[in-house]
Structure P
Amino acid sequence: MRVLVLGAGRMGLGAAYDLAHNSEGVELVTVADVDEGRARAVAETLHDGRVRPAQLDVEDRARVVGLMREHDAALSCVTYFHNLQLARAAVEAGRHFCDLGGNNTVVDAELALDEEARAAGVNVVPDCGLAPGMVSVLAAHGAARFEQLDEIHIRVGGLPQNPRPPLDYQIVFSVEGLINEYVERARVIRGGQLTEVESLTEIESLDFPEPFGRMEAFQTSGGTSTLPETFLGRVRELDYKTIRYPGHCERFKLLIDLGLASGEAFEVGGAPVAPRKLLGELLNRHLPADEPDLVFIRLEFAGRLKGEGAKRLRYDIIDRFDPQTGLSAMQRTTAFPASLVAQMMARGETTRRGAVPQERCIPPDAFVAALAARGIRLDESFPG
């Protein structure tokens, strides 16, 4: 199997690590980036002859198609606004494609390529990171255990192990993606109907085992991805909230209320300034990054379990920075699942071809088993 990883940032490194060190049957991993030096650094870090660097501008359609044709599957770890053109290039190349997603509009456009992808005999599977991503397959895994399912609630957060003010947060993935999650509306199912709610609202408290204690969770966009459409008509309630240390939501909402997430430029001292770009730059400058982190994942299901009657089922994952590999919890829980999807596509293990959400084509039992083999273990309980 030959896999192309597009982007040599944190997630590109994580995906290449998983392909080279955790996976069987991988003959070649090409890490491509517009900055060849970054791609070379990833290859050198992994110390594996099967990992090779390549210089690639993802805006160069002909070069992208040509490089994709040298591989069985391509995984995009670049900023979400490139993903539609990359998906189209993959269909043209006749190769499987998945990405880390993060924007509902882009994902919808990718899924509209279904007929073309089926005709090409390939998969296009967007939103394959953590949330959206892994949690979608976990939702399918838990849902399959119910004969009647009423509710699915998803809570996820990537956090520093040692929080520092003012936001008790550190940069664990693209700042552009973070701001996007906080400003766009969230798609949910309420009372059996598909609807949208404002992000940074509906704050709730969650309790985790010591030493973590109490956290907060609030609405953000993108985490449900295609789950509302997949489960519409099957559940009464479905939502996604982001987990943070208490107080984070209120502080970040102040920045947004002041207009600092606006993409519309205006003049300051005679020069055009886009507040969103400024905010992103300030976050990158002033928030910590690459310090030990952790990831909380919690899914709760309510309904009638097969053979057991009415119950609530809870899935919990707590993952931490791995000092042996140097990979963050966010890299492990975002890049590893995306790597698994790329491998399943390349091996022909998906349940159907075309442009399709992962909860409809990735075998959940095999996926959960592969996560466990990577030390990302699912704990289940039945809260009262």
Structure Q
Amino acid sequence: MRSKFYILPVIIISQFFCTSLWFAGNAVIDDLATQFDVSFNILGYLLSFVQFGFIIGTLTFALLTIADRFSPSRIFMICAFLGSLCNMSLLIPDITVFNLLTARFGTGFFLAGIYPIGMKIASDYYKDGLGSALGFLVGALVLGTAFPHLINEFSWSSDYKAVIISTSIFAFIGGLAMWFLVPDGPYRKLVDKLQLGIVTQLFNIPGFKKAAFGYFGHMWELYAFWGFVPVILKTYANQHFVQLQISFWSFIIIGVGAISCILGGLISLKTGSRKVAYNSLLISGVFCIISPFLFQLPPEWFLIALGIWGMLVISDSPQFSTMAAAAAPPELRGTGLTIINCVGFSITIISIQLLSFLSEVLDNTLLYVFLSIGPILGLYALRK
């Protein structure tokens, strides 16, 4: 059954617009931090509260099987609207640290109805070639994640509010587009009742379990790397006394992953999703191990190396999701994707906080070796 030609582009654009909420706070962290006199690393907490909100959101959605019981397009729209409101609340005058972190938690919670639900919608339309479709979709997530850095670099004003307002408007438009242009897909199978034992049932499926554990290893590395890209660039600039456009290069290093997601999706049509996921995880793990040596490279080679790492750190993500979706029963695909997101993002909090802690006690050039733990364990899960 062929879908209308515009379905995938609308899903991609809506995903891109809405996931721009994810790192909106981090792109303007320097401006936000000047409002507060705190003794802790506010960057780590801003990152972790979005992740924590996403974890609670995905756990709620998975346990209540919301993605498989209700219209996913409607869920996407509602969460896009509420997420944009949480994002806009960062502009409250004289906002407190508590309210700032609460707003980022709320944004993360409603992103649980955007990212995994977007993948669920795609799986309802694309039974064959799902790896390629999800490659485009995760590419949109990557660009959405990097987009606030680009807005911040080329903002029409020096006021950080431009980033917050822009990403909130984009999310609102993305939600509307999904609701009006993407009805429930032809391969959607409705679950008509609550099934609280669903998580155990899914992890008893060997293919789903392997894909899930590979994904968990990938997630240990991914968001800690993304979140600390500006720190990596600042560390290099300070060490070598060079000028780098931090926001611009953060956008490039994160955003270039969109290309590898699309290429990986196309390659998976010939080689299969497992091979793409395995090789991506393997090479990105090597980058973690050799990361201290990257800081010794000349600026041009340093930026090229980070760009390649930025491509490989994400190119396995859509393929792990494809493997999990293929292994799960069709009527539980949405819940399966949501629960592996829930666990995966729980892991990101540990790795982000670990790097935040180690940054206080170790030379910053040594931090990223610890990200190799995830790829090593993920590769072990995929060994057969």
Highest-scoring label, criterion being volume of the Cα convex hull per residue in Å³, among P, Q: P
At a computed 20 (relative contact order in percent (Cα under 8 Å, 6 or more apart)), which of P, Q: P
Which of P, Q yields -24500 [helix-only ellipticity at 222 nm (-39500 (n - 2.57) for each DSSP H run of 4 or more, over all residues; to 500), calculated]: Q
Per Cα Rg over 2.2 N^0.38 Å, for residues 107-186 alone, the highest-valued of structures P, Q: P
Read-out FRET efficiency 1/(1 + (r/R0)^6) of positions 83 and 363 (r between Cβ atoms, R0 = 35 Å, to 0.05), computed value 0.40, structure in P, Q: Q
Which of P, Q yields 17.4, 64 [Rg and Dmax of the Cα atoms in Å, for residues 123-282 alone, calculated]: P
Computed 1.7 for distance in nm of label points 7 Å out along Cα→Cβ at positions 19 and 371 - originating structure among P, Q: Q
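Coordinate-derived values only; no laboratory data. On a predicted model such as this, the values are computed, not experimentally measured, just so you know. Cβ atoms are built from the backbone, for glycine too; each structure is taken alone.
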